[in-house]
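Each structure below is given as structure tokens.
Read the figures in this text as sums done on the coordinates, not as results from a lab. Note that the coordinates shown come from a computational prediction; the quantities given were computed from them, not determined experimentally. Cβ atoms are built from the backbone, for glycine too; each structure is taken alone.
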Structure 1
Amino acid sequence: MSIINLMKYKDNQKGFTLLEVMIAVFLLAVAIMGTASVTTSVIKGNSWSQTLTTATTLAKDKMEELKGSSYDNLPLDSLLSTGPDYAKADGTVQTFAAGSYYTRSWSAPGTNTKTITVTVTWSFNRTVQLQTIRAR
């Protein structure tokens with residue numbers, strides 16, 4: 001092969017240099033790390049939303065139950081009457097604290113009107129509280 005042919009061969013080579021490959025890998029790594037960070041934040045947010053939704057649903061269910069009972073049968077305080085009830089992380093209600101994630105308590109003090117309050121508490125003192133007023 002002559003020198004002229006080698007120069008033509010060298011000019012016709014196609015591909016990437018090591019520097020171009022390293023820059024591409026660096027940009028890809030930065031993009032992947034950014035995506036992983038956002039994904040982690042989204043997963044944590046979804047978990048928090050699910051926990052809050054379950055707590056709110058537990059409070060609404062108890063509120064509807066109390067609103068459906070007769071005025072005279074409304075408990076002054078769940079701690080004085082039946083005690084609080086408990087729920088697992090999936091929202092399954094139980095009467096014992098073992099294995100529970102949520103604690104649900106309620107009260108309805110008053111004489112002519114009663115303020116029904118339902119409180120659901122879970123880890124780190126997080127709370128959802130619903131209130132309504134019921135007249136005789």
Structure 2
Amino acid sequence: MIVNILRFSFKDETADEVKAEVLAAMRRTASVESVSFSTVGQDLGDPTDGYTHAYLAGVEDLAALERYFYDPVHLDGDFLILPHLARLSAVRLSDDPDPELGAQIFAMFQRKVATYPEWAQLLDAIPDVRVSADR
């Protein structure tokens with residue numbers, strides 16, 4: 001199982017209605033075929049960290065992660081979600097003991113960046129983002 005946890009906060013100027021639309025888009029993304037379990041809601045961590053919300057999606061393996069990355073619902077959702085985020089931090093974990101798993105996931109992430117440079121630009125536009133080893 002590969003679990004992706006995103007902690008995030010909205011830009012100050014984001015209206016409540018837009019926040020609701022973003023959270024709905026995240027819930028759609030979290031319910032695509034490749035996702036085994038998910039949740040979207042408030043971040044219960046230390047408020048001084050600056051995160052207000054969290055997203056969690058678990059996928060079975062690398063094949064499911066590949067499908068998740070390129071699912072049209074996920075791709076479309078990101079273009080609605082990312083422009084409204086002020087902070088984003090990703091944490092990944094897995095019960096798979098393969099020592100190369102992190103590198104394989106990062107390579108998959110790099111391929112998505114290369115395939116969708118406009119998606120990479122949206123990530124780069126978030127003022128405070130920690131998504132991978134080089135971002």
Structure 3
Amino acid sequence: MVENFGGSILYLILFLIQLLGLTFYCYLILLNPKTIINDYQVGDAAMAPIRLIGSFILPIVLIGIYLLFTSIEGAWIFFVFALMTSIYQLLYDVGSRMDIIDKNYTIVNKNQDTILSVVFIIINIVLINGLQDRIFL
């Protein structure tokens with residue numbers, strides 16, 4: 001498994017952190033959406049959209065698990081997609097905090113969301129940079 005990540009335990013650990021984060025998010029969305037409804041004060045009417053978002057997250061988790069046990073060669077889209085998602089989440093978080101985006105709505109911003117976005121951006125940049133010889137084939 002370490003060989004799959006260029007022989008570096010660091011890249012494997014970073015990939016596992018990313019995959020565990022996505023798996024936890026998937027769990028919340030699909031199996032415990034009430035937590036998200038309560039935390040972000042979106043109301044019970046948001047149940048269907050939250051589960052719809054989960055339908056996009058679950059395949060990403062499954063692809064990540066597949067890559068973990070097979071090979072990451074040529075899998076650039078997985079890493080770039082994860083980076084772009086984290087960047088968008090950070091931009092939305094900062095934009096809504098600064099009343100640039102959705103200023104007429106009540107948006108719940110949590111510091112943990114901002115921190116997680118930054119952490120996952122860094123993880124993905126490190127992974128893409130360090131594994132570019134394997135993922136960009």
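Determine which structure produced the value 0.95 for FRET efficiency 1/(1 + (r/R0)^6) of positions 19 and 115 (r between Cβ atoms, R0 = 30 Å, to 0.05), calculated from the coordinates; the candidates are 1, 2, 3. Don't jump to the answer; show the numbers that get you there.
Values: 1: 0.00; 2: 0.55; 3: 0.95.
Structure 3 accounts for this read-out.
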Next item on the list: Given a value of -13000 for helix-only ellipticity at 222 nm (-39500 (n - 2.57) for each DSSP H run of 4 or more, over all residues; to 500), point me to the structure among 1, 2, 3 it was derived from.
Entry: 2
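Rank structures 1, 2, 3 by Kirkwood radius over Cα pairs in Å and report only the one at the top, that is, the highest. Mind dumping the intermediate values first?
Working: 1: 19.9; 2: 15.2; 3: 16.1.
By Kirkwood radius over Cα pairs in Å, the leading structure of 1, 2, 3 is 1.
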Note to self: When Cα extents along the principal axes in Å, for residues 43-90 alone is computed for each of 1, 2, 3, which one produces 36, 24, 11?
What the structure shows: 2
